[in-house]
1. A value of -22000 was computed for helix-only ellipticity at 222 nm (-39500 (n - 2.57) for each DSSP H run of 4 or more, over all residues; to 500); which of 1, 2, 3 is the source structure?
2. Check the numbers for distance in nm of label points 7 Å out along Cα→Cβ at positions 5 and 69 across 1, 2, 3 and tell me which is largest.
Structure 1
Amino acid sequence: MRGLSVLSAAGVFAFILILLNEVMAHPMWGDIGETPTTVDFATTLFNDWAIATLVLGLLLAMAMIGASYLVRDERLINLLWDIGDEEE
């Protein structure tokens, strides 16, 4: 089972490297072979894609709020422990 876990982690890592290589080599970044800098990426993200970045941020914020709501534990014993009262 441990071998399968290591194999899947290596596969995911290889997939990310291939995906990153394909994105960096895409012609939308300019001349072929020219890789974008972090300044170019930031300029594109916050100037050309400002609305999409804002919408994505709002969706991620809603997901985090929903996850924190689902994680909280409202069993009676935990609520009593939180307020410091002992059930007798």
Structure 2
Amino acid sequence: MYRTTAQVEGMMCKMCEAHLQDAVRKAFPVRKASASHARNRLEILSEAPIDEAALRQTVEATGYQMGGFSAAVVEKKPFRLFFRS
């Protein structure tokens, strides 16, 4: 699993966040896309790495400006069941 984070300028409201999230979901096979206009940030969880240039093109095609970009491998935590006796 990969976590991709990008700084995005130009989002003003929740509708801007939804617009960007929809564009990312259509352009890439992601598990989750979450945008925040308050933090000027876009976070993506995906099974495969996201190409920075392709993401920049997608973000800028929606009318926003992409700044910094970072990607990291995220380990899946094993599912555990806890029982109380």
Structure 3
Amino acid sequence: MAFENIHNYYEQLVLRRLQEIIGVSDDPDFIEDVACVALNQLPARYVRHNVDMVYYLTATERETMQQQIEKAVTHAIEYVAAHRKTAS
């Protein structure tokens, strides 16, 4: 059985938000660490196609998801940055 089409809906949303905040980074490890920390704060929403979620979410649910993503990404950036400073 193949699972190539199954993914967590939040992954693309988190990565898009990271790109908006950070842009292009010379430190891909930082971006990946932040993405992992952020995604671990969010519920898993597995889909085969993103369209599956778009059509079934209400405007309120979409807004709630965006707020959750914003909070998770902001926290993750602060967390990873703080722990990198202390690890050096």
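The numbers here are math on the coordinates, done by the rules we state, and not lab data. Quick caveat: nothing in here was measured; it's all calculated off a predicted structure. Cβ atoms are built from the backbone, for glycine too; each structure is taken alone.
1. Details: 1: -22000; 2: -9000; 3: -24000.
Answer for the origin of the read-out: 1.
2. Values: 1: 3.3; 2: 1.7; 3: 2.3.
Structure 1 comes out on top.
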